[in-house]
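Laboratory data are not the source of any read-out in this text; all were calculated from the coordinates shown. Note that the structure is a prediction, hence the values are computed from the model and not measured. Cβ atoms are built from the backbone, for glycine too; each structure is taken alone.
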Structure 1
Amino acid sequence: MQNIYESGEDYLETILKVRQKKGSVRSIDIAEEKKYSKSSVSRAVNLLKKNGYITIDKNGIIDFTELGRNKVENIYERHRFLTETLVKLGIDRETAEADSCRIEHVISEETFSALKNHFKNL
């Protein structure tokens, strides 16, 4: 397993979102959701598989490994928390979503925990 980069985290988050909408996910669903080429998605999905984050069955259905599930749950928790916090601070939802998507990949666990504790205690 290697470190996952921001683009890989984005793919994991997209897989989660598509799965929540459709129940199952194939590479074509990711390509349609992200508006990326099938070849770009194929490369990314194969890297996620190689690095132990997802599995792909014989029908092309993508699922998370335990490692992938833990990673995407952490990413998605950050995204939801940051988005909702920014909205509460008066940022419009579209901007909050876009900013959260960038912040969630670079914020340290220490800073994220401190922010969660701070806002939880207000």
Structure 2
Amino acid sequence: MEVSPEANPPVCKLLDFGKYKYQMSKKQAPSKKIDIKEIKIRPQIGIHDLELKVRNIRRFLDEGHKAKVVMFFRGREMARPELGLMVFERLTQMLPGKFNIEMKQKLEGNHITMVIGPSSK
């Protein structure tokens, strides 16, 4: 492969053609990866903090990413997981625009997880 044809003498390097072909195919293939952005909240989150998280989720959805909302419980908070579910309900009511809930709220150990995706247009 010729690296610098303008130099005197021209500069060339030897390379594996199979590896070169593979690298070129990877560069030409469109990137279909959708990022999952993670938002962490707590059951005792304040209303203004929740509004900030909702704005961030909306921004992620507008950019075409998915948002994974994770609520962590500590200590005695685990005795009242319904408070965490109420926060998730308030979050989905506050979220403007169209979106898909790809995974409903699910209690897994000491945290609740929900995945929100952009609406399919």
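Suppose FRET efficiency 1/(1 + (r/R0)^6) of positions 10 and 66 (r between Cβ atoms, R0 = 41 Å, to 0.05) works out to 0.25; of 1, 2, which structure was it derived from? Label of the source structure: 2.
When mean count of other Cβ atoms within 10 Å over residues 42-49 is computed across structures 1, 2, the figure 17.2 traces back to 1.
To test your reading of the models, identify which of 1, 2 gives -11000 for helix-only ellipticity at 222 nm (-39500 (n - 2.57) for each DSSP H run of 4 or more, over all residues; to 500) when calculated. The structure behind it is 2.
A value of 1.74 was computed for Cα Rg over 2.2 N^0.38 Å; which of 1, 2 is the source structure? It was calculated from structure 2.
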